[in-house]
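These are the structures in question, set out in turn.
What follows is calculated from the coordinates using simple rules that are stated; it is not laboratory data. On a predicted model such as this, the values are computed, not experimentally measured, just so you know. Cβ atoms are built from the backbone, for glycine too; each structure is taken alone.
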Structure I
Amino acid sequence: MNNLSTVILAAGLSRRMGTDNKLLLPVCGVPMICHMVDVYSAVTDGAVIVVTGHEAQRIEDAFEGRDVHTVFNPDYNLGQQTSVTCGLKAVPEDHDLLIGLGDQPLLRERDLHALLDVHRAQPGQISIPRHADQRGNPIVIPAALRAQLLADPRAPGCRSFTRQNPEQVQFYDLSAPGFYADVDTPEAYAAFDRGTQEHVL
């Protein structure tokens, strides 16, 4: 897809993981955040932007040798919405945006291709995976809607906008578990590391 940039959110405090920063735990032989960058980089020629916050320097150091742009969110401790706002502002105005999470190691290249393929059918709307009433990530945001997502300073970002403007949203039934599973706890990581999904779904 032409003029598509990717934003990966990687600023969170990782509190539920305990003393470990989950984004630096090994996945396929590399830190989890690097694995996610590799997955996203494989499906788009555009820039991959990682929004950092907690332990930003450690995250940036992990990217050695990868073509990654980082944006630091100074308000990361106020929640994910602030990182979404940083990501929205970091992408060129004429680019569509694929925005996802740094802790979804079950996500595969084929899953992202499936989402991008269905988005092409109606590129003027925000595309969100959904299965059995569960919303997933990543989502695709058309360039034409980005300014609207930032228009309300009290609630910028995707969550409020997509719920208040359903006519601007298209949901797709995509059942791949990678869209809906993240790794937030030691138990979830152990389950993933064993090659099961019982604790991460």
Structure II
Amino acid sequence: MNIDSAKYIISAMKPEQYPRGGHSEIAFVGRSNVGKSSLMNSILNRKNLAKTSSRPGKTQTINFFEINGAFYVVDLPGYGFAKVPLAVKENWGRVMTSYLANREPLKMAAVLVDARHDPSDQDMDMLALLDEAEVPTLVVATKVDKLKRSERVRSVKRIRETLELDDDAEILLFSSETGEGKKDLWEIIGEFL
């Protein structure tokens, strides 16, 4: 997909703040520090549209980015080990759950997992939430550039087993560093737009 324009629209924590107008939305979710913002910058051909940080928990709101004036890419707060107060984490959870379960324009969610590590219980919970809400979901294994070729097959097998995915469920390998998986990700997103 050619990205002619990608612009930040709003950071929101309440449904009444979400953009109106009927654009389809593609959401990116995953643990803190899994590489959501880096992935988004990579696929949108921008250096710093989505803010990145080595400190987990940088994204603390639901951030909407309008792409080509036609649809939104949505960056959700990371879940997991971000060093923020428990009350903030609980509020993130409520906001994300409400958005993912109830947002009409949401056409697809990409659940990011770090290819180097086992998926967490929270990743399982996220997949269950999306399944219950009937949101089409793609599992994206990030940071694959940090794995040797021989480790990739084991990583995909481990992710598939841990998340209890069917044999035909796609797990997309992705690297923000090398661009691996970028074209395939856009093809899948295009199917849902």
Structure III
Amino acid sequence: MVVRHGETEWSRDKKHTGRTDIELTPVGEQQARELAGPLSRIRPVLVLCSPSGRARRTAELAGLTDVVIEPDLAEWDYGDFEGLTTAEIRQSHPQWTIWTGDVPGGEGIEQVAERADRVLGRISEALHPGDVIAVGHGHFNRIIAARWIDLPAVGGQRLWLDTGTLCVLGFEHDHRVIQRWNLPPAAADSVL
């Protein structure tokens, strides 16, 4: 299961928030608290969390315990585009997207995909005895999901992900699938 941290001012304003540690807004804190209900029904054998304060705070407010900080779960390093919206970036780089464009001073999509693959390796090792929860970020969680179902990292561009939501990655027979995606806590309550 992957969880996206609650709302921050920058996520609300659609600013690329990679390495800058922005606190949750009051709305983001409430989103995180609401995750506690559905997550309380999961008995994970491993809880991984991005090192960012917004992810750690989300895990805390969601009632997750025995959290292991996983540096590879950090959000994409947006380099020179940190704190900018796509519209602002396109003023100097027309047609730019995070999925297909260069990221001066930051990570390329293949670097992020390598980190995602390492996280998935760690998750896969722990899945045999039970469930795993990973608390992370918008773009990174979208790449995790794409890689989970054997798509290239750019496939994550087709998966919208709101703040304060959870997604269930699982199996159908022997195939990796996305079982549930972008669930707000109220919807997750009815399906978990």
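If you rank structures I, II, III by distance in nm of label points 7 Å out along Cα→Cβ at positions 25 and 49, which sits at the top with the largest value?
I
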Revision key, fill the gap. From the coordinates of one of I, II, III, mean count of other Cβ atoms within 10 Å over residues 9-16 came out at 12.5; that one is structure II
Review point. Upon calculation of distance in nm of label points 7 Å out along Cα→Cβ at positions 153 and 177 from the atomic coordinates, which of the structures I, II, III produces 4.5?
Key: I
Check your understanding: From I, II, III, which structure was semi-axes √(5λ) of the Cα gyration tensor in Å, for residues 73-112 alone = 21, 12, 7 calculated on?
Key -> II
